[in-house]
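No value in this document is a laboratory result; all are computed from the given coordinates. As the structure is a computational prediction, the values presented were derived from the model and not from experiment.
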Structure I
Amino acid sequence: MAGGKLSCLTVAAATCFAAAVVPDWGPGPFVRPAEVNPVIKPRGDSVFFCPMRKAQVHWEALHTFNPAAIVRNGKVFLLYRAEDDTGSMVIGGHTSRLGLAESEDGLHFTRSGAPVLYPAEDDQKKREWEGGCEDPRLVEGEDGSYVLTYTQWNRESTDAAIATSRDLLRWTKHGPAFAQASGGKSAGLSYKSAGIVCRVSRGRLIATKIKGKYWMYWGEGTIRLANSEDLIHWQPVEDSHGDPIIVLGKRVGHFDSSFPEVGPPPVLTRDGIVVLYNGKNAEDGDVALAPGAYAVGEALFAADDPARLVARTDAPVFKPELPFEKSGQYAAGTTFAEGLVLFRNKYFLYYGCADSFVGLAVSAITGK
């Protein structure tokens with residue numbers, strides 16, 4: 001991955017703050033383009049006939065956030081989480097569905113009139129109703145198909161599920177990623193947040209094999225590892241006791257002092273596997289952040305051993321600074337990274353803002 005540095009040329013060109021310390025092996029610094037953020041906001045007039053409620057709902061009326069991103073046919077596409085205006089006014093109290101938006105320039109988006117992935121009368125409804133489909137991460141397969149990881153939330157437990165598509169519009173749900181792992185012993189596990197390892201190919205980020213298998217970092221609280229032969233059925237990497245191994249944990253006094261959580265799909269580079277992740281700050285964590293705030297960190301794992309941590313940033317490379325990143329339904333503030341694309345020779349990072357909006361930051365590429 002490029003370790004290129006984007007400088008602040010003029011105030012008109014970008015919104016800049018104190019420069020984060022960015023490692024040579026990772027992308028950054030990330031700069032917010034001027035006058036486009038948030039790139040996705042709630043929209044009260046979008047109406048969708050919900051097959052579960054058997055009624056029209058304002059499916060993106062309250063919050064639009066935590067996006068996945070992909071480049072297709074020279075455009076940037078976002079799959080973003082949208083919350084309707086049903087349920088109680090608490091985090092997790094509404095129904096979430098995934099909307100689709102597209103952009104010619106990566107900055108200005110045209111949105112679909114209806115969600116493309118949502119709870120329905122299908123074999124996944126007991127896992128998705130009535131909390132919904134949340135927090136997607138998206139990769140392109142080597143055959144041109146698309147593989148989505150997303151959180152199923154039934155207001156009791158979560159599953160990191162898999163869905164596939166050829167066009168980003170019509171999706172086939174495959175259920176929880178670990179449904180068939182180890183003879184079904186992971187079936188009762190509540191887990192979320194999964195990013196499949198990619199490589200740069202043909203100017204895009206494509207799912208890649210390492211030692212004959214695909215790899216996925218997953219988890220909130222601690223980050224763990226899984227592998228797969230087909231991108232659909234996944235097996236957690238286990239220790240000698242049969243427990244999923246931990247590859248990244250929390251650190252006292254740091255921005256990830258409460259816990260780390262997987263961000264966008266990781267990228268295999270010549271330096272190793274770069275994992276952008278979201279760190280939650282504890283009460284006694286990083287004094288430069290509010291307690292509970294989410295900021296973006298970077299970790300590097302060995303290219304030939306996805307379980308071996310090589311390096312990790314001590315401070316966040318991107319953090320909540322603007323009002324829309326700290327004034328939504330999650331007031332402590334979030335720059336919650338989930339979508340990363342290579343577009344027009346730059347890395348475009350799409351992130352959730354305070355569980356309410358979608359933001360964008362950009363990092364230049366200098367050939368690394």
Structure II
Amino acid sequence: MKITRRFLALLLIIVAPLLLSVARTSGDNSKPPKYFVFIGTYTSKTDSKGIYSFHFDSDTGRLSSLAVAATTQDPSFLTAANNEKHLYAVNELSEFDGKKSGAVTSYALDPKSGKLTQLNQVPSGGADPCYVSFDRTGKYLLVANYTGGSVATFPVAPDGRIGPASAFVQHTGTGPNKERQEGPHAHYIASSIDNRFVFVVDLGLDEVVIYHFDPTKGSLTPNHPPFVKLAPGAGPRHLAFHPNGKFAYVLSEVNSTVTTFAYDSKNGSFSTLQTLSTIPKDFTAHNDTAEIVVHPSGKFLYASNRGRDSIAEFTIDPAKGTLTLAGDFSTQGKTPRNFALDPTGKFLLAANQESNNIVIFRIDQSTGALTATGQVAQVPAPVDIVFVPAK
């Protein structure tokens with residue numbers, strides 16, 4: 001008995017460190033990723049299959065394990081349901097089901113593998129839908145149809161399927177730029193923080209169109225005032241709110257500017273405060289802006305330039321909401337159509353559409369400056385980036 005105990009004690013002394021080392025290594029390798037990253041792409045004229053997925057580690061900023069999450073046509077923009085069990089995509093098509101319309105597709109999301117299983121697909125109501133988001137209740141999808149110049153809302157059932165449209169509005173009018181503004185071009189749609197309003201950025205009309213939103217019916221009715229105007233020919237594209245809800249920032253694609261607005265949540269109105277260029281004064285080549293994001297801290301704003309192929313960084317005055325240009329960082333690729341901040345606010349992922357890659361940058365939390373991490377993921381024609389927590 002004594003020999004056995006001595007033997008076991010000796011064995012434990014020898015083996016324990018090895019077991020601990022193996023456990024630590026195994027624990028690191030088997031630890032589930034903190035997020036799934038889903039990438040919407042353009043499949044037309046590329047070898048893209050549809051929606052791609054990665055694992056993302058928010059501690060290191062590392063993307064790994066590229067996979068095709070769902071095979072579908074031109075799933076340009078994506079949004080995830082609040083319950084994180086479903087994902088939605090607009091299929092940016094000019095024709096669908098024999099009509100001049102794109103489509104909206106719903107997917108069930110496997111929380112372990114990140115695989116997407118299609119649930120159903122419905123017409124978007126207009127050609128080339130380019131943006132999709134949820135209202136604040138998570139019960140309605142909001143869709144902007146670019147070429148169609150229209151917007152629509154769709155109820156979402158508890159099982160994730162999309163129902164028939166609950167609202168549809170056709171915009172009308174033109175802008176001064178005959179090539180880009182020959183008609184309305186709805187480019188962005190989202191609800192207000194209190195869910196009382198829906199804002200639509202229309203590139204063709206130089207307007208942010210404002211609607212009253214009824215979350216019990218999913219209906220849209222004109223607000224008073226019904227819109228706020230941007231500079232003639234500005235071609236507004238996307239909008240981002242400050243976390244405090246008091247300020248909004250509209251990125252204009254055609255004239256490469258960002259306009260700061262004071263926002264009145266009582267009546268859903270905007271008052272212009274400032275307009276700044278997103279490109280340096282000495283840059284004379286063609287440029288189109290694309291995406292705009294406010295950092296979760298509320299201290300920084302970022303906007304992407306296609307042509308300049310950079311991310312412009314602005315600091316935000318905490319009291320006035322106004323901007324100061326603070327940096328201009330190459331995306332190390334061509335045509336950054338989209339970029340996204342990870343949920344921790346530590347990393348920026350730039351999707352370079354024409355160089356078929358996603359470049360990862362670390363964000364300096366005190367200055368907002370971007371530093372390339374050296375990590376680059378290859379994805380065909382990336383258009384949109386969405387984070388979903390991994391289980």
Structure III
Amino acid sequence: MAAYGPDGGYPEGFHYWGYGTSFQVLLIAALESALGTDAGLSKYAGFLESARFMEFMTAPSGEYFNFSDAVNGVKCNMMMFWFAKKMGDLSLLWLENQYLKASSVSFVEDRLLPCLLIFCAHQDLNNIQPPSRHFWHNGGKTPVFIYRGGWNSKEDSYLAIKGGSPLTSHAHMDAGSFIFERNGIRWAMDLGMQNYHSLESKGVNLWNQSQDGQRWDVFRFGNMAHNTLTINNERHLVNSYASIDKVYESEDKKGAEVDLTSVFANSVEKAVRTIYLDREDCLIVEDELVTGEKEALAIWVMVTSAKAKIVGKNRIELTKDGHRMLLTATAPEGIEMQLWSNEPPHDFDESNPGSIRVGFKTRLSAHRKSLLKVILVPTK
């Protein structure tokens with residue numbers, strides 16, 4: 001139960017919340033119905049609030065924030081109906097109710113589907129209103145910030161930001177990564193997990209999370225396949241923790257500041273990433289880096305399903321479904337814009353069709369404070 005603390009964020013993400021929480025709810029519901037008390041289990045810090053965390057995990061497009069080992073595809077979760085009843089808040093069912101109305105609806109832990117009948121009982125599901133909140137932020141092992149522009153349209157903007165550590169169960173090397181949607185399109189994406197059997201059947205030591213562990217050889221698990229920084233072509237340090245130290249919840253600035261200093265402790269003296277949307281919901285990513293005695297090579301990466309082409313010395317144009325976005329990067333020293341293929345580097349890696357990585361490389365001189373800035377704006 002301590003995993004839900006202090007404020008409702010679930011360290012292992014969307015997929016494993018659905019698995020572990022389902023059985024926790026069953027235990028609590030059984031204790032309450034049989035004994036009249038759950039012995040205080042539901043009052044553990046963050047447990048009930050984690051239902052709001054889950055609601056914010058789903059983006060306007062219908063996809064979710066699939067950090068860590070998370071399979072793709074949103075499903076209806078029967079346990080949310082228990083949380084709504086327990087908390088007296090039907091807005092927690094705003095998205096679940098939409099899933100139920102879809103002819104292709106599928107369910108998390110569908111072997112537990114009879115719970116839906118039990119947990120829906122004595123609730124007025126004809127009067128479900130959308131949530132009033134547009135921001136979510138949690139601390140804990142995996143700090144997360146989310147802004148959801150609205151609850152009624154797939155066109156609403158969505159920004160999700162992640163901190164944390166590779167040592168967390170099922171984690172990837174993705175501290176400082178983000179998801180960004182606008183106009184119904186996910187411009188910045190996460191490739192998600194790879195099926196465990198597909199790796200273990202080929203002899204991959206998937207659960208060795210040491211710095212040199214084979215887990216980090218898997219393309220989808222390493223930092224170079226996520227929307228974050230890489231310094232000197234090295235792995236993120238596994239014995240690190242990226243905290244979210246500031247959040248911004250105004251019309252002019254919606255986002256968060258992530259301290260990545262411990263992630264790059266072997267390469268730079270300071271690394272702070274600020275990711276936010278401005279008043280027009282344009283994406284801005286600022287990386288403040290301070291080098292020590294040695295220069296460093298910074299690599300900025302964003303994974304996308306859009307088509308991309310370099311259109312200038314510091315610009316990349318993205319196009320998808322009739323929409324265009326222009327990515328512009330600035331840095332104190334020379335920038336080399338890059339397009340990287342997501343072709344699997346190893347025979348045990350899963351393919352990543354319909355996706356590429358865009359970004360740039362830049363040198364950081366020794367004993368210098370540098371600001372890398374990327375702006376992603378719509379264009380005609």
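Tabulated results
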{"read-out": "Of the structures I, II, III, the one that 0.93 was derived from, the read-out being Rg/Rh (Cα atoms, Kirkwood Rh)", "value": "I"}
{"read-out": "helix-only ellipticity at 222 nm (-39500 (n - 2.57) for each DSSP H run of 4 or more, over all residues; to 500) derived as -4500 - corresponding label from I, II, III", "value": "III"}
